[in-house]
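The structures come next, written out as structure tokens.
Read-outs throughout are calculated quantities, based only on the coordinates presented, and are distinct from any laboratory measurement. Computed from a prediction, not measured in an experiment: that's the story for all the values here. Cβ atoms are built from the backbone, for glycine too; each structure is taken alone.
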Structure 1
Amino acid sequence: MNAADSGTTVVTQQYLSFRVGEELFALPIRHIREILEFGRLTGVPHMGESIRGVINLRGSVVPVLDLAARFGFGACEVGRRSCIVIVEIEDEDGLCQLGLVVDTVSEVLEIDTADIEPSPRLGIGVRNDFVAGMARRDDGFTIILALERVVDGQELAAIRELDAA
């Protein structure tokens, strides 16, 4: 029995897929602002090992988070296909821009909500609380990230201080 037979409404959403290490991840397209070629970063002291530095994006200071380091894979080894994905995250203080270092950007996926399963407790390689769900694909699973849980509140506060400076 499929969703149409059961009377359940299936909603399709778009996600940007990308690789960090050997894993395929995705974020809802509504968070994505732009994708940049990896360039020179300015280091910032006391920001933690997962904050790789900052970039100047049209006059705004945008911190750049190394997802590989954040996930415990070690620092991302920047290659010719490495990118910075600029995302917008919202918390109680408003919107904040952040860059995410990824190994490669893959494609925009259209995923039916019916194809998203809860995250398994073990065996996915990243902290379970970072995961919003697992999308079934023909070639395996794509890990859908919960962006608001990948970046913690203290990091967001530090990021806001950088932007205000």
Structure 2
Amino acid sequence: MQLILPDAMKVFPVYMNSLMKSAPLVGSTELSTDDRAHQRLSIMAMGVEDTQLLLYPRLTPLHNLDMGSEALPAPVRCSEERLSESGMFLLENGQSMFLWLGQASPPDIVQSLFNSALPELDNPLSAKIVRQKDKPEMLFRQFLVEDKSLHGGASYMDFLCYVHREIRLLLT
């Protein structure tokens, strides 16, 4: 049996899964009680578009950017599967932005973007420029909401299978 949802509900499972993995609800040790309360209040005060972007960040591939066009490439699904070693991606969720650089990102593009080779610095702004396999990548990966969470939350596909199984049990 296939899970068929009305059009208005198609994105509901991915938003629910993302919300259940979010730091304010998980109770992660990375957030103080005050920060968690602040994030909860911020989320409750957001409009629909801002909440959607927070729950499902926009992941835009920049490595195939057409410099002759003003149009941005179409965003891709928020999953590690979409990342490539030679790719460059911009991830934004309305509150934070990350530039992810694959290990094999063309050095000439990195050079033209930053007008230098990318040095290794240990400061908060450096955590926003994420090189594949570097320490800040763990922070970046928590925004890939279709993947399994570092704190144990299910991947989107696992969550969807769980929801489907529960609906079938209710209907039988």
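Data overview
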{"quantity": "Which of 1, 2 leads on mean projected area of the Cα convex hull in nm², for residues 36-131 alone, largest value", "calculated": "1"}
{"quantity": "Read-out distance in nm of label points 7 Å out along Cα→Cβ at positions 20 and 100, computed value 2.3, structure in 1, 2", "calculated": "2"}
{"quantity": "Highest-scoring label, criterion being Rg/Rh (Cα atoms, Kirkwood Rh), for residues 12-59 alone, among 1, 2", "calculated": "1"}
{"quantity": "Of the structures 1, 2, the one that -3500 was derived from, the read-out being helix-only ellipticity at 222 nm (-39500 (n - 2.57) for each DSSP H run of 4 or more, over all residues; to 500)", "calculated": "1"}
{"quantity": "Value 21, calculated as relative contact order in percent (Cα under 8 Å, 6 or more apart), assigned to which of 1, 2", "calculated": "2"}
{"quantity": "Source structure (of 1, 2) for P(r) over Cα pairs in 5 Å bins from 0, in percent, computed value 1, 8, 18, 21, 20, 15, 8, 5, 2, 1, 1, 0", "calculated": "1"}
